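Dropping the structures in below, format is structure tokens.
What follows is calculated from the coordinates using simple rules that are stated; it is not laboratory data. Keep in mind that this is a model prediction, so the values were computed, not measured. Cβ atoms are built from the backbone, for glycine too; each structure is taken alone.
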Structure I
Amino acid sequence: MAVLILVFLTAFIVVLYSTPALIKVAVLKRLIDVPSEDRKIHKGSVPTIGGIIIYAGTLFAYSLWYNIDEMEHYEAIFESVKEFKLIVATSLILFFVGVKDDIIGTAPVKKLFAHIVVALILVLMGDIRITGLHGIFGVYDIPYWGSVFVSIFTYVVVVNSINLIDGVDGLAAGIGLITSTSFGIWFIYANDFPYAALSFALAGSLMGFLIFNFSPAKIFMGDSGSLVIGVFVCILAIKMIEFPIQKLDHFWVNVSKPVFAIAALIYPLLDTLRVFITRALKGQSPFNADRNHLHHKLIDCGYSHVKTVVIIYSFSVITIGASLLTYFFNQPTFGLITVVSTSLVFLIFVITLNTKAVKKNAE
């Protein structure tokens, strides 16, 4: 536990003390985002390469405190080192894709190709994949080909979902902080130090970054940050879902792992699903940027950036809490229904507020 605190503090301090210098460099080199499009809601020019320091802080703290000394079996050590190498390798791919996009732009098709390559490496080489639904809808194991397809699809969706919610000061970083902290706490109870360390390294970096990214933002994370956060939290989610229940205590054995993972990622998944469906119904490409996200709708209701992100943070925390109710259910499907119901209530709440605001402005 003490080492995990060091992991968090190391990442936090690296980001806290390095970000001001990064902001100066970004301004001098004109690596800034100018609000030239209607969908952008910030007023002034803001540096966009904050993901560089998020990734550096996370990777530095994770690597510095990465520890396999307590592992008793050679197979466990070998597997841990193998996964460590793949995590670093795949995150580097998305990091450089994100940096390129932040500086000169990248076509959506090329970014999608990078996501698929990363997913293939993790699934086929690392065997970090979803092997079943663990009782949801009565389904436990799925065939290997189905597992590969579902896992690749999950990587692409989760990574893109984190990228898509990066539209309000402090939103993506805050949601990433809540998600990674939730996973970190879970891995503590599972006695899985390597993934607890990755969780808290990411959480520490995001906590330090939020000091500069919270409204009014002095720097944005850009794609270099959101893509890296996406791949990290997706790996954490899948490893948690596939964690052997024999190693868990009584409480966590009875809490559905897939439901907890979905709850931790609920806002980006909900917003992405809604936006993609809306764009498809309009005959638009799902990758076309617009102002139809739920956080944009809250902003249009007259809420400030701070109130908007606090509402969404609260929704995420409440949904994670609701997922713990699966402890009392015999069927994990009921837990999923609880999480989905909580999401629908939030969705109706936002749409109702937005509809009233639009009518009021039209009068």
Structure II
Amino acid sequence: MANAFRICHFNGNMKKIVLTGGGTAGHVTPNIALIDRLKEEGFEVSYIGSKTGIEKELIENLGIPYYGISSGKLRRYFSLKNFTDPFRVLKGCREARKLMKQLKPDVVFSKGGFVSVPVVRAAGKAKIPTVSHESDMTPGLANKLSIRYATKVCCNFAETLAHVKGKGVHTGTPIRKELFTGTREAGLAYAGFDGAKPVILVVGGSTGAVRVNDAVRAALPKLLPEFDILHLCGKGKTDPSVNEAGYVQKEYCDREMKDVLTMADVVISRAGANSICELLALHKPNLLIPLSAEASRGDQLLNAASFEKQGFSMVLQESEITPEVLTEKVQELYNNRGKYIEAMEKSPTSDATEMIVSMLKELSESK
């Protein structure tokens, strides 16, 4: 098979794909999950993202050609940046059109985020087949703007199909294969735990979560007698004044995440769609604390409600967080962890990576 790919490459017939998406880790990690399979299928992979976003470092570390374009956020609330960002978006559209002509992809895959809008628009106008992916229950603004230019829209939740104008395919979300290769021993070594106590992993999201972080630290006196805690606080969100045995703070982790997740007995997390799908795939009992409607468009509330209804998660609303309630919920979750694991093990699973790669391959060949 490898020889066939080399022959295809030398004949100049290798299929080209552009991946796009950025702004948060959730708009990048599903793309990363696809890359190895796309290469196995003989695709030449390029990536278009923002010039300074989180996606730039993540993708360049993989050795994938990366092209940065101007990007602006289209906000639903007042901000002085609303007066300047439209000009960045227009510049990004021009840059995306130029890149489509330069890279000549056979197909484009978009994971969303505002940097993806100019790319999907440019691909659609150039008649290049384009697949978008929506992780949340209802499409975000970026994907709403992109749907008219997309050939297909892959959906994580079946409920989303009603919102994507007949273009939807229920695929689920691609999960990074390396997450299934972690070991508890490596996770314990990374955290410096001896394994004598069950472990709580706290994940605040790629930018951290102040209310969750504060509540966890306030609950330490009640939690630490029973648990060791690894707290991924977010960049710049660690608190050096908190120095308790069994409590370890990190801003974030990358390559170690597979081991950290394997180590965890229970997880406290926000309710971003990609994160909770990884917890489901790994059968990790979890307490979800979704972003409130005041701090977001409400997508995490819907995600958390769906997982709670299916028996995959326990949910605590941000407005209800106190150290006492958090402690009570975590202890209840740990005591009933078998129930949540059983529900997750029974959940119907689909290989989203294979479904999406097959779709992309078919579309690239029909171009």
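Taking mean count of other Cβ atoms within 10 Å over residues 103-110 as the quantity of interest, name the structure among I, II where it is greatest.
The structure with the largest value is II.
State the single structure among I, II that was used to calculate helix-only ellipticity at 222 nm (-39500 (n - 2.57) for each DSSP H run of 4 or more, over all residues; to 500), giving -12000.
II
Compare FRET efficiency 1/(1 + (r/R0)^6) of positions 15 and 231 (r between Cβ atoms, R0 = 35 Å, to 0.05) across structures I, II and report the one with the greatest value.
I
Given structures I, II, which gives the highest value for distance in nm of label points 7 Å out along Cα→Cβ at positions 263 and 319?
Ranking I, II on distance in nm of label points 7 Å out along Cα→Cβ at positions 263 and 319, first place is II.
One of I, II was used to calculate P(r) over Cα pairs in 10 Å bins from 0, in percent, giving 5, 24, 35, 25, 9, 1, 0, 0; which?
Derived from the structure labelled I.
When relative contact order in percent (Cα under 8 Å, 6 or more apart) is compared over structures I, II, which one is greatest?
Comparing I, II by relative contact order in percent (Cα under 8 Å, 6 or more apart), the maximum is at I.
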